[in-house]
Structure 1
Amino acid sequence: MSRFGPDPQAFFDAVYRQTPPWDIGGPQPALETLLDEFPPSGPVLDVGCGSGDHAIALARRGVEVLGVDIVEAAITQANTKAAALTPELAERLQFQVADALRPAQLGRQFGAVVDSGFLHLFEPEVADQFAAELASSLRPGGRYYLLAFAVQFDIPNVPRAVSEQELRARFTDERGWRILVLREALFQNRVAATPAICACIERM
């Protein structure tokens, strides 16, 4: 059962009829800091890319980026932003409507996957399936960059909390992962900053 009702596609389509609370007009500062510390290799996949701010920030770092989202309106907004960039920057960007939970279906291998507020939309068993897809989508040495809520809210239609314990249990050496950093952070949004967890995890 989805955290966002019986039809999560309809829920997120409706959210994008206005400005989503997580759309702050730029990338999340905690993720930018993480990318500064552990520079990504291209190509980069931005899962649940929304209106494209993280993908654009990544392209400014000089890497090729593919942003995917299930919401067509979000991808339309992202393409509009990309069209306003310089040709040199825009040519590093691609956006498409696709199921970000199944990156292996894209038929490509990536040097990095960036996840700003995507994993925390799903229950742990679905997150486990997503991690398996990541394993086949990242090149050896590729990195997964995560920012997710670390607190639980007792109200409907909000993300769940992702804990350090959960991440350490999912991304283990035995499964071919190495956690480079895992720490507390803040998830900025249009309501209030939310306690979060931030991680950079490498595929061995």
Structure 2
Amino acid sequence: MIASDRLIGDAASYARGQMGALSPSHGWDHVERVERLAAHIARCEGADLFIVRLAAFLHDVARVVEDSSGGTICHAEAGSAMAFDFLREKGLDEKAARHVADCVLAHRFRNEHAPATIEAKCLYDADKLDSIGAIGIGRAFLFAGEVNAKLHNPDVDVLATSAYTGEDTAYREYMVKLRHVRERMQTREGARIARVRHEFMTVFFARLTAETRGDA
């Protein structure tokens, strides 16, 4: 029988090694936060904690592969195959390895692979929740710095601007993506957390705009 804690540790080590030197906005600390939050949601939802924790540690294992391909390779699809092969090599039975791989495949949900199991939904919600709230704002500013974007741009139509430009600010990320995340939650606990984090973002960007204009 496989020792579950040892396999989870091995999966974390493997994934961290594969991820290499990613940008700070999407580094290993993101995976650690997703794992903790996914485990919390799994406990609330009665999901299989072992499957969820494995999937959480492995969900971005192919992020470097996607970056190296210029985005032509989907990290969720490539990561699903990598996760399955790794877990089978470690001796996990095929059914469980496939379950984990399917969670990894569905965590992005930008293709036809929707999260179908409660375990996949726990991972999906945790990954998306790490993009909103205080953490999400911090990551958005990190990314803006990585592409040399300005601090704030409330007086332009950010919906008409382009990514990876000087207008690709944290505020643009909020307007284009982050304010819609709460609508896409798959679990009850994920929805609860999303509401709280969404409210914080709304207050924060209103305050940032006011301070930028000298109103506060």
| query | 1, 2: which one has mean count of other Cβ atoms within 10 Å over residues 8-15, as calculated, at 15.0? | reply | 1
| Entry that produces 22.8 once mean count of other Cβ atoms within 10 Å over residues 40-47 is calculated, selected from 1, 2 | 1
| query | When helix-only ellipticity at 222 nm (-39500 (n - 2.57) for each DSSP H run of 4 or more, over all residues; to 500) is calculated, the result is -8500; to which of the structures 1, 2 does this value belong? | reply | 1
| said: Once FRET efficiency 1/(1 + (r/R0)^6) of positions 88 and 120 (r between Cβ atoms, R0 = 30 Å, to 0.05) is calculated for all of 1, 2, which comes out largest? | reply: 2
| remark: When distance in nm of label points 7 Å out along Cα→Cβ at positions 56 and 176 is calculated for structures 1, 2, the one with the largest value is 1
| Thinking of 1, 2, which structure, once relative contact order in percent (Cα under 8 Å, 6 or more apart) is computed, gives back 18? | 2
| task | Of the structures 1, 2, report the one carrying the highest value of distance in nm of label points 7 Å out along Cα→Cβ at positions 128 and 152. | result | 2
| field | Value 3.8, calculated as distance in nm of label points 7 Å out along Cα→Cβ at positions 48 and 168, assigned to which of 1, 2 | value | 2
| task | For the read-out P(r) over Cα pairs in 5 Å bins from 0, in percent, a value of 1, 8, 16, 21, 23, 18, 9, 3, 0, 0 was computed from one structure; give its label from 1, 2. | result | 1
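The numbers here are math on the coordinates, done by the rules we state, and not lab data. Worth saying up front: this structure is predicted, and the values here are computed from it rather than measured. Cβ atoms are built from the backbone, for glycine too; each structure is taken alone.
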